[in-house]
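Pasting the structures in now, so scroll down.
Please treat every number below as a calculation from the coordinates, not as lab data. Quick caveat: nothing in here was measured; it's all calculated off a predicted structure. Cβ atoms are built from the backbone, for glycine too; each structure is taken alone.
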Structure 1
């Protein structure tokens, strides 16, 4: 797969329910601490190298930001780093927490 795909929250939830996925949350530390998708890993400049070295490239990767805009360029970056299946979450965490509060950690 070259590049990434944009997916809805419902599709992301279905992927999570069906099997293993990695979720990269690219929001700032404070926002991540306040609330995040269950299982999400915060990825910022200080943790990027570790994330790239320690996540499998063949496991689907969902990239989450605030509203689904910044995650698109981040998703493209991850695809360029060799991740095979990369997805940008439309609506970001702001929409996710409304639709699926039971899939959130605080």
Structure 2
């Protein structure tokens, strides 16, 4: 199993943040890159899970899916306006640095 977190960002995640994470060597795939922007939240989460990726989102609907017991590879969630782009990148770099994929299974990390 891959020992580092890999991320999947929904279509609302800012492009500058995903590009910043890429520059730091982080494996992050966006819904736009995957051609999956029109799918439902449940479909997005199922895709992320099938790829072993932590869902990165501002959308509280993913918290509802978690609370409903939908299995997932992890969700990293925060309110959309909480962080600047730099702070968002730093929060995800920290998450990437301290947690492993097994730590995130069916876990929500509130950023």
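Between structures 1, 2, the calculation of relative contact order in percent (Cα under 8 Å, 6 or more apart) yields its largest number for 1. When distance in nm of label points 7 Å out along Cα→Cβ at positions 23 and 87 is worked out for each of 1, 2, structure 2 gives the greatest result. Figure out for me which of the structures 1, 2 the number 16.6 belongs to, where mean count of other Cβ atoms within 10 Å over residues 15-22 was derived from the coordinates. This figure was derived from 2. Between structures 1, 2, the greatest calculated value of mean count of other Cβ atoms within 10 Å over residues 63-70 is seen in 1.
Assuming 1.09 is Cα Rg over 2.2 N^0.38 Å, for residues 47-94 alone as calculated from a single structure, say which of 1, 2 it is. Here the read-out was taken from 1.
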